[in-house]
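Input: structures, listed below.
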Structure P
Amino acid sequence: MEYRLLGGTGLRVSRLCFGALTIGPLQAGLSPEEGARVIRSALELGVNFIDTAELYGTYEHIRLALRGWPDPVVIATKSYAYTREGMRESLDRARRALGRECLELFLLHEQESAETIRGHWPALEYLLEAKAKGWVRAVGISTHWVGCVRAASRLAEVEVIHPLINRRGLGIQGGSREEMLEAIREAARAGKGIYAMKALGGGLIREEVPASFAFLLAQPEIAAVAVGMRSVEEVRLNVHYFAALGGEGGAFPPEEVAAWERKVAAAERRLVMDEGCTGCGSCVQCCPQGALTLVGGQVRVEAQRCILCGYCGAACPRFLLRIV
């Protein structure tokens, strides 16, 4: 497994980052024990970077996976909190649930613009104070927006940026793939650590996995790529791809890789709406991709726009939306 320094944070991370969204209740719904087994398989293969968020509901999965693990692991988590008190509660909850005195990375979740960051400034200030106390190593933002990457690159307080970027440009807001790449380069020149999200566009370009990973790994500014994985087979397959693309040679025999590829390809994911929608529109309002619409008082999913983030499921007051 290849490792890179994450900007100026001093954190050395594996190029493959375990994206913990997929194992949690918004997607696969694995139990903490099942999810821990998947995460542990990644750790055993050299992955030392885990991305999660308060929203994902996977703190217990990660805590169990790390029980007894002897080597350093970098955990990045995120919160929508925008007040000092809200961020204090989020940070305390994360430290307690993960069983860690210090969290390596804490990000403002899903920022959209310079104005959004300003609106969250009290929360960011609290994180900086927590960093001074040794409770956080580095702070930053996650975003789907080109302009927000540019805005964050000009803020000394932001050390890490977690942008949406993929080979097809799926899900990028406020600009094209090329414009996002240029914004990432600008941020890297400013010393920001960059790790990418939605490498496979939420699963919409799963038929192009090696090429999609190769595209991101070829960008020198990107230290790591967060990939959602919900089975041991997916973990092994992605470790194999990253090793091969990194010039280390394949990590597993070709016949095993072919079997995992067939199994993973057969497990297609999609967003579904269970019966009982009241047409409140909460999910429509929270979808940054515009993939949900209200038609005749019922939510409809536009599959080609959906990147399977699962955030709409958390917004639904009746928990009717889910990834299957």
Structure Q
Amino acid sequence: MSRIVIALGGNALGDTAREQQSRIEKAAPALVGLIKQGHEIIISHGNGPQVGMIKLAFDKASETDPSIDDLELPECTAMSQGYIGFHLQKGLYRQLRREGMPWHVATVITQMEVDARDPAFQNPTKPIGVFYTREQAQALSREHPEMVFREDAGRGWRQVVASPLPRDIVEKDSILNLLDDEFIVIACGGGGIPVVKDKEGNYTSVPAVIDKDFASAKLAEMVDADYLFILTAVDRVAIDYGKPQQRELEKMSVKEARRYAGEGHFAPGSMLPKIQAAVAFAESKKGRRAIIASLEKAPLAMRGESGTEIYLN
């Protein structure tokens, strides 16, 4: 039996609550299929579209009704962890009952410790929320000067925020205890709620979004996972993406991954952090493997029939 951390992309879950529930229903057999193969799974997920929409909704509501709080990003991340976890719990629990499997599912609202001196706070790069045209982004920037927008991999303009690196998971003991009691644990949603620790050991939240792939790699290391699955909208990683010579990769060594990244094959804010997280996990302990694959084909990826495997040379 292998222990697998599965990182679900926020974009792969859809743009609306209804679409998200539908996609989770379709994905649940693949996720439960890994358990039927004899594996133990821990699930993390992104929240880029979701946290951006939550933040924008409260910003707009606060403008029209001063009695409504203008919530900060940490609270919006906590909300996204709750409702995405709720949908995952429902979908997985329903599939487990269909299969006659006795497992339980629980979501842990997770805080992730970061360094207050992380240079990312001076250079926001993490895209969140929906896509805008250039004109829409410029108009929003004029209305909200504190918001920063950048073009995102040719798909449109999105708000970007600070994305510090994860250092430690505050709720790690709770996660490990649930795993010991045969729970499917959903944790580190949206990369976790970023917090900094003071000299007294108390935590304070900070306005940022941690990349879910880096957080998932940290989670996988912490639970001593054998595999890190980064599930997204594509079946395999490709080089020369979108070009006539595009080539999909079944396997990729850490050395090759670094070379391809250096040659600019992977878009920042899209495939690049997935590759970087996969490399970090594969290097963290001998025998560990990272796999980047589509959500629907996770069981096939476990058998080597889909996905791209990243391994240490």
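No lab work stands behind these numbers, since they all come straight from the coordinates. Computed from a prediction, not measured in an experiment: that's the story for all the values here. Cβ atoms are built from the backbone, for glycine too; each structure is taken alone.
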A value of 18 was derived for relative contact order in percent (Cα under 8 Å, 6 or more apart); which structure in P, Q was it taken from?
P
Hey, distance in nm of label points 7 Å out along Cα→Cβ at positions 29 and 197 derived from one of P, Q reads 2.3; which structure?
P
Could you tell me which structure in P, Q was used to calculate percent of Cα pairs over 23 Å apart, for residues 77-244 alone as 42?
P
Could you tell me which structure in P, Q was used to calculate distance in nm of label points 7 Å out along Cα→Cβ at positions 173 and 237 as 3.0?
P
